Structure 1
Amino acid sequence: MERLSRIEFSSILCLMLVFVILTPQVSTAASKSDPIKVGVLLPLTGYAVEEGKQYGRAIQLAFDEIGSKIGGRKVDLVIEDDGHDATMVVQKTKKLFYSDKVKIIIGPESVPGAIAIHPFIRDNKILTILLMGTTDKLNSGGNVVKNWFRVSFCNQVSNVAGYAAYKKGYRKAIAAAPDSVSGNEEAGGFRKVFEKMGGKVIQDVRVPMGSMDMVPYLMKIDTNADVIYAFFFGEDAPRFLKQYVEYGLNKRIPLLVHGAALDLPNLKAPGEAVLGAESIYFYCENLNIPEMTKFRKAFLDKYKVDVSYGAEVGYMAAKVLILGLQAVNGEDEDIDKLSEAIEKLDFKSTRGRFRFGPEHNPVQDYYLRKVEKVNGRLENVVKDVYPNINQNWMP
C-alpha cells in the first residue's frame with residue numbers, strides 16, 4: 001500500500017475531526033424534530049365513561065388551540081383506555097412507557113389507579129398530570145414525587161363544604177357517599193370540618209359503587225337531619241339525584257353536595273326538583289370570567305355538547321402541560337426542568353387564579369353554587385367564593 005503524503009494525511013485527519021464535531025449536533029437536531037409524545041389515560045369503557053369522553057375532548061381542544069405544536073415540535077397524543085380499573089391503569093402506563101417511549105402522561109382519573117401507578121411514576125421519572133385521583137394518600141408527607149401534579153383537588157371540596165354547611169346554619173348532617181376510598185375520604189373531610197365548627201354528622205350512608213337501585217340506602221336516611229351532604233360522581237351521580245327526588249327526600253331535607261353530583265349534565269335526570277340545591281366545587285360553568293366564557297363557547301362549538309367538570313379538568317390538565325412545555329421551549333427530555341417550570345406556573349384559568357402548592361395540588365378558589373334557571377335551563381350559579389384554598393386548608 002502506498003504511503004499517504006503529508007498533505008493527504010492532514011486532509012483526512014481534518015475530515016475526521018469535522019465528522020466527530022458535527023455528528024452530535026446532527027443527532028441533537030434530529031431528536032428535536034421528533035414529536036413530543038404525551039400519553040393520555042382515560043376511562044373510555046367501564047365506570048365513568050361520559051367523564052372519559054369529556055376529558056378527552058377538552059384535552060384535544062387545548063392542543064388544537066396551539067396547533068398541536070410547541071417549540072416547533074409536533075405534539076402526539078397517545079390515548080389509552082384504562083377502563084377506570086387499577087389493573088388496566090398499571091398495564092396501560094407500562095405500555096405507554098416501554099412500548100410507546102412516553103415520558104409524559106395526563107391521567108388517570110380513578111383513585112385506585114392513581115395509587116397503583118404512583119411508585120412506577122416515581123421510579124421511572126414520568127411527568128404525570130393527574131386528572132382526578134382525589135385522595136390525600138398521594139403526594140403528602142414523605143410521599144411527594146417531584147414530577148407528579150394534580151389539577152383537581154384532594155379533600156378541599158369536602159372541607160369547604162363542611163365549613164359552608166355550618167355557616168348556613170345547619171347543625172345536624174348526613175354524609176352520603178360511595179363505599180370506596182374516595183367516598184370515605186370525602187365524607188371524612190366533611191365530618192372533620194363540620195364537627196370542628198360545632199356541628200354533628202348524625203349518620204353515614206355508604207352506597208356500593210354502580211348501584212342501580214339506591215332506594216334501600218335512601219330509606220335509611222334519618223329525616224331529623226338539617227342537611228344531606230352527598231358525594232357521588234360518574235354514573236352514580238344522576239342516579240342518586242333522580243332517586244333522591246323520586247323518594248321525596250328533596251321535600252324533606254336540603255341537599256348540599258360535592259359539585260360532581262350537580263355537574264351540569266347531571267341536572268337533566270331529576271329536573272326542576274333540584275332547583276335550589278347547592279354544591280361546593282372548584283369551577284362553575286357560569287363563572288363570569290373571560291377564560292371560562294371562552295372555553296365554554298369553544299367546547300360547545302367544536303363538540304356540540306356543553307361543558308362538564310370532566311371537560312374543565314381535562315382542559316386544565318392540558319393547559320398546565322402546554323404552559324410548562326412552552327416555558328422550556330418544547331424540551332421534554334429533562335423531566336426535572338419541565339417539572340420546575342410547572343411548579344412556577346401562576347396563571348388566570350377557567351376557574352380563576354391557578355397555581356400549585358408545595359405538594360403539587362392546586363391553590364385555587366372554591367365556589368358555593370346553587371341550581372337556578374339560566375335562559376330557561378337548569379345550571380349552577382355562583383353564590384359565594386372561598387378564595388385561595390390549599391391542600392391543608394382548615395377554618
Structure 2
Amino acid sequence: MSLTRRQVRLLLPLGVALALSLPGDSTLYAVLSNQVEVVGISLAVVGVLLGANRLIRIPGNLLAGVLNDRLGRRRLFLLGLFLGMLSTFSYGLARGFWPLLAGRLLWGIAWSLINVGGYTMILDYSTPADRGRMTGFYQLAFMLGLAVSPILGGALTDVVGFRPAVRICAVVTGFGLLLALVALPETRPVADASRDTTWHAWQRVPRQWLGGVGAGLRKLDRRILLSAYIYLVTYFVNGGVLISTISLYLGRRWREGITLGGAVIGVALLAGVMLAMRALLGMVAGPVAGVLSDRLGNRWLVVQGGILLGVGGFVILALPGGLGAMSLGVALASMSAAALAATLAALVGDLAAGNRSGVTMGGLATAGDLGSATGPLVAYALAPVLDLRWIYLLCAVALASGLIATVGQGMKSARRF
C-alpha cells in the first residue's frame with residue numbers, strides 16, 4: 001500500500017524541516033567533549049550539558065501533547081523550529097556552563113514542540129494499515145538530519161572553529177522554518193479544530209494538562225507501558241550513551257586522528273563521520289521496519305528483531321577491536337535504534353485513544369527523553385572508573401532486558417487488519 005498524495009504533502013515539508021532543525025544539537029554531540037577549552041567548561045559537565053535538554057523534555061513532552069490536542073499542530077511545530085534556531089545561535093555566543101545550559105534547555109523545549117507535533121501530525125494522517133510506513137519515513141527524515149548534521153558541524157568546526165560553525169547551523173535551521181511556514185499543513189481533525197483556541201483556551205491548559213495526563217494514566221494499556229520501557233532503554237543506550245561517548249572513545253584511542261592516504265582525519269570529523277554512518281543506516285532500517293510491521297500485522301516480532309540487532313552491536317563494541325569492529329558495532333546498534341523507534345511509535349499509535357493522541361505520543365517521547373537524558377549522565381559518571389567497553393556491555397544487558405519483557409508478545413498481534 002503506497003502513501004497517498006495527502007500524506008506525501010505532509011511528509012515532505014515535515015521531514016525536511018525536522019532534518020534541518022538538528023545541526024546545532026548534533027554538532028554538540030560530535031565536538032563538545034573536544035571543545036571544552038573553547039567554550040570555557042570542564043569535561044566533567046559535558047554529560048550534564050548533553051543531557052539537560054532531555055531532562056526538561058520529560059515534563060515538556062506531556063505539555064506539548066496536551067497543547068497539540070487543544071491548540072492544533074502547525075503553530076506549535078513552527079514555534080519549536082523558531083526556538084531551535086535561537087538555541088543553536090546561542091551556542092555561538094555562550095561561554096561557561098550556565099549560558100550553555102540555558103541554550104540546551106531552550107533546545108529541549110523546542111524539540112518537545114517539534115517531535116511531539118510531528119508524530120501527532122502523522123497519527124492524524126495515517127491508519128493502522130499504513131502507520132508503520134508513515135513513522136518509518138518520518139524516522140528516515142530524522143536520520144537524514146542526523147547523517148548530515150554531525151559531518152557538517154564536525155567539518156565546520158575543524159575548518160572555521162566551533163563558534164562560527166554553530167552560527168552557520170542556526171541559519172540552516174532557519175531555512176527549515178521558512179519551508180514549514182510556507183508548505184506545512186494543519187492536520188488537526190476538523191472536530192477537534194472546532195474547539196475554542198482563544199486566550200480562554202490557553203488559560204485552561206494547566207488544568208487540561210493534569211486532567212489529560214491523569215486520564216491517560218487511568219487508561220494505560222499494558223502494551224503501551226511495555227513499549228514505553230523498550231523505548232526508554234533504546235534511547236538510553238543509543239541516543240544517550242552511544243552518541244555522547246563516540247567522540248570520547250575515538251579521542252582516547254586515536255588522539256592524534258587517523259592517517260588515510262597521507263591525510264590526517266581529525267577526531268571531530270571522524271566522530272562526525274561515525275555519527276553520520278549511524279544515521280545513514282538508520283535511514284534504511286526505520287522505513288524497512290515500518291513497512292515490515294505493517295505487512296506482518298504484528299509489530300512485536302519486528303520489535304524483538306530490532307532488540308537482537310542492538311544487543312549484538314553493543315557486544316561487538318564491548319570486545320577488543322580496531323576501527324572496523326567499532327564501525328560494525330555502531331552500525332548494528334544504529335539499525336536497531338531506528339527500527340525500534342519507527343515500530344514502537346507505530347505500535348503505540350495503534351493503541352492511542354482518539355483525541356488523546358497528542359498526550360499518548362507525548363508520553364512515549366517522555367520515556368525516550370528520560371532514557372537519552374540519563375544516558376550521558378551515567379556514561380560520563382562511569383567513564384573515569386570504567387573502560388568504555390564495559391559501559392557498552394552494560395548497554396547490551398539493558399537491551400536484553402527489553403527482549404525478555406516481550407516474551408509472549410510475538411505470538412499475539414497488537415492489531416490486525
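Tabulated values for the structure
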item	result
When Cα Rg over 2.2 N^0.38 Å, for residues 48-135 alone is computed for each of 1, 2, the largest belongs to	2
Origin of the value 23.0, where mean count of other Cβ atoms within 10 Å over residues 232-239 was derived from one of 1, 2	1
Of the structures 1, 2, the one that 28 was derived from, the read-out being relative contact order in percent (Cα under 8 Å, 6 or more apart)	2
Which entry (1, 2) yields the derived value 1.16 for Cα Rg over 2.2 N^0.38 Å	1
Answer label among 1, 2 for the case where helix-only ellipticity at 222 nm (-39500 (n - 2.57) for each DSSP H run of 4 or more, over all residues; to 500), calculated from the coordinates, equals -26500	2
At a computed 3.8 (distance in nm of label points 7 Å out along Cα→Cβ at positions 120 and 296), which of 1, 2	1
FRET efficiency 1/(1 + (r/R0)^6) of positions 72 and 176 (r between Cβ atoms, R0 = 35 Å, to 0.05) - structure with the largest value, from 1, 2	2
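Readers should treat all values here as calculations from the given coordinates under stated rules, not as data from a laboratory. Note that the coordinates shown come from a computational prediction; the quantities given were computed from them, not determined experimentally. Cβ atoms are built from the backbone, for glycine too; each structure is taken alone.
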